[in-house]
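Q: Before anything else, here is the set of structures, which you'll find just below.
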Structure P
Amino acid sequence: MAFLKHKGRTLCYRLLGDSTKPLLILAHPLGMTQGVWDDMLPALLDKFRVLTWDLPGHGTSAAWPEASDQITPEDLAQEALTLAATASAEHFHFVGTSIGGVIGQQLISQHSEQLLSATLTNTGAVIGTPEAWNTRSANVLELGLSAMAVDIVPRWFGPAACEQQPALVEGWRVIMGRGDDRSYALLCELLGRTDFREQLSGHQVPLRLIAGADDVATPPETLQALAQCSGAPEPLILEQVGHVPSVECPDRFSRILMDHLA
C-alpha cells in the first residue's frame with residue numbers, strides 16, 4: 001500500500017508486480033474499496049503489473065475536499081491517469097466495475113489514446129435515475145453510511161455468493177460504514193448526472209462488457225444498452241453472479257479477463 005498527493009488530496013493505491021509487464025488498472029465499485037480485487041491478484045500478476053486505488057472517501061483515500069461541492073467523471077479519470085504516470089506507463093489496460101466502469105467510459109471518451117483495452121462490468125452509460133441517486137445522496141448525509149449499508153450491501157451480491165459465504169454481506173457492511181458520508185453522497189450525485197450515450201461512438205479501444213445475471217443494480221439489459229451505444233460486442237452474462245464478479249467469482253473473472261487481454 002502506498003500514498004500519493006493528487007491535487008492536494010491523498011490517494012491510497014497499490015502498485016504490484018514486474019515493471020516490465022503491461023500495466024493493468026482496476027477501479028472498484030461505489031461503497032467498496034480496492035480490496036475487491038484481492039482474490040484476482042495472483043492470476044493477474046502472472047501477466048501484468050497491477051495498479052488499484054481507493055476512490056474519494058473510500059478505504060484509505062482522503063475524503064473529497066470541503067471546498068468542492070461536485071465530483072465529475074473526469075476528476076476520477078485524472079486520478080487513474082496520475083497513478084498511471086506514477087507507474088511510468090503511457091498506455092494501460094483498464095478494468096472497472098460499477099462506478100469504476102463509469103471511469104472507464106470517461107477514459108474511452110476523452111483519453112482513448114492511452115488505453116490498450118477496457119473491460120467494464122456491472123455498469124452503464126446511464127445507471128438508475130437522477131431522482132433515485134439524489135435521494136440516496138440526501139439519505140446518506142442525513143443517516144450516515146453505516147445505517148444505509150444495512151439496505152444497500154445485500155443488493156450487491158447474488159444468492160449464490162451469499163449462500164457460499166455467509167459472512168460476506170456483514171463484512172462489506174462494516175467496510176462501507178467506515179467510508180466518508182459526504183464523498184459517497186457526491187459520487188451518488190455524479191451517477192445521477194452521468195450519461196455517456198452520446199460520447200462513446202467511434203473509439204478504437206478494444207472493449208469487453210460483462211454483466212451479472214443476478215445484478216439488481218445494473219442488470220444485463222443495462223450492459224446491452226451500453227454495448228449498443230459504444231459499439232462493443234454483446235456483453236458476457238455471468239450466471240449466478242450479482243454486481244461484483246471480482247468478489248463473487250474471482251477465478252472465473254480472472255480467466256475471462258486473461259483470455260480477453262491475451
Structure Q
Amino acid sequence: MIVLLPPSERKTPATRGAALDLASLHHPELTPAREQVLTALEEASASCDAAQVLGTGASLVAEVQRNTRWRTEPAQDVRRLYSGVLYDALDLRGLPRGAAARAAASVRVLSAAHGLLAPGDRVPAYRLAMDVDLPGTGPLAAFWREHLTPVLDAMAAEAEQVVVDCRSAAYAAAWRPPRALAERVVAVRVLREQDGRRSVVSHGAKHARGLVARHLLTRRGAAPKDAERLARAVAEAFACELSPAVPGRSRTLDVVVRD
C-alpha cells in the first residue's frame with residue numbers, strides 16, 4: 001500500500017538542529033531536481049516581485065524570506081513539519097510503533113519544493129505551492145511530473161500495491177498514473193449526505209482523508225493489496241463506496257459523511 005498525501009500550507013519551523021541534507025532524503029534520484037527547484041525558489045524569494053511570483057500576501061513575508069535560507073535553516077522531519085486539518089487528523093507523531101513503521105514505508109507527501117517526502121525526511125519550513133510558475137523551472141506541476149513519473153510508476157508497479165490517493169487537484173497534476181497502472185490507484189473523495197442528497201465536501205474533506213489514512217495505518221491485519229480490499233478496509237470505520245473498475249482508469253472511493 002502507498003498513501004499519497006498533499007502537503008499542508010501550514011508548516012512548523014524548527015528552532016534548532018542541523019540544516020537540510022539533500023543526500024539524506026528518500027528517493028535520491030530526485031536530488032538534482034530538488035536542488036534546481038530550491039535554488040530557483042531562493043532566487044525568486046529574494047526578488048522584488050516575490051509575492052507576485054509565489055502568490056503570497058503581505059502576511060507571509062517572513063515565510064517567503066525563509067525560502068532564501070534553505071541551506072542554513074534548521075530542518076525537521078515531516079512528522080513535525082506539516083500541520084493543519086489533514087495532518088492533525090492523521091497525527092503521524094502519535095502513531096503506535098507498528099503503525100509508524102507502516103507509515104515510514106508507505107506514506108509519501110508530494111512537495112512542491114522537494115518532489116516526494118517520506119515521514120522521516122528532514123526539511124526546513126518553506127513557502128511554495130504546486131500551482132506556481134517558478135522562474136528557472138516553469139510550472140511546477142509539469143516540472144515535477146517529469147521527475148516523479150518514473151519514481152511513482154515504479155512504486156505503483158511493485159507487486160501487490162494499491163495507491164491510496166489523498167492528493168488535492170494541484171498535486172494530482174504532478175503525477176498521473178499510466179493506463180497500465182491506473183486501476184491500482186484509488187482516489188479518496190469525500191461526500192456529504194443530507195436528506196438523501198449527496199454533495200462533494202470541500203471544508204471537511206482534508207479531515208476525513210486524514211482519518212481514513214490513519215485508520216489504514218493503525219488497523220489490524222495486512223495492508224490492502226487491491227482496490228476491493230482497500231474499500232473493505234475503509235468500510236471497517238467509514239461508510240464508503242468504490243467506483244466500478246474501468247480499464248485504463250483510476251478508481252474512486254467515496255467516503256460518505258452523513259448529517
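Q: When Rg and Dmax of the Cα atoms in Å, for residues 35-74 alone is calculated, the result is 9.6, 27; to which of the structures P, Q does this value belong?
A: Q
Q: Hey, log10 I(q)/I(0) by the Debye sum over Cα atoms at q = 0.09, 0.12 Å⁻¹ derived from one of P, Q reads -0.35, -0.65; which structure?
A: On the way: P: -0.35, -0.65; Q: -0.40, -0.72.
It was calculated from structure P.
Q: I have -12000 for helix-only ellipticity at 222 nm (-39500 (n - 2.57) for each DSSP H run of 4 or more, over all residues; to 500), calculated from one of the structures P, Q. Which structure is it?
A: Only structure P yields this read-out.
Q: A value of 1.9 was computed for distance in nm of label points 7 Å out along Cα→Cβ at positions 115 and 211; which of P, Q is the source structure?
A: Going through each structure in turn, the value belongs to P.
Q: Starting from the value 13.8: which structure in P, Q was mean count of other Cβ atoms within 10 Å over residues 51-58 calculated from? Before the final figure, lay out the partial values.
A: Working: P: 24.9; Q: 13.8.
It was calculated from structure Q.
Q: From P, Q, which structure was Cα Rg over 2.2 N^0.38 Å, for residues 179-250 alone = 1.18 calculated on?
A: Clearly, the read-out refers to Q.
Q: Where is Cα Rg over 2.2 N^0.38 Å, for residues 43-194 alone largest, in which of P, Q? Could you put the intermediate results ahead of the total?
A: Numbers: P: 1.09; Q: 1.14.
Structure Q gives the largest value of Cα Rg over 2.2 N^0.38 Å, for residues 43-194 alone among P, Q.
Values quoted throughout were computed directly from the atomic coordinates according to the rules given, and no laboratory measurement underlies them. Quick caveat: nothing in here was measured; it's all calculated off a predicted structure. Cβ atoms are built from the backbone, for glycine too; each structure is taken alone.
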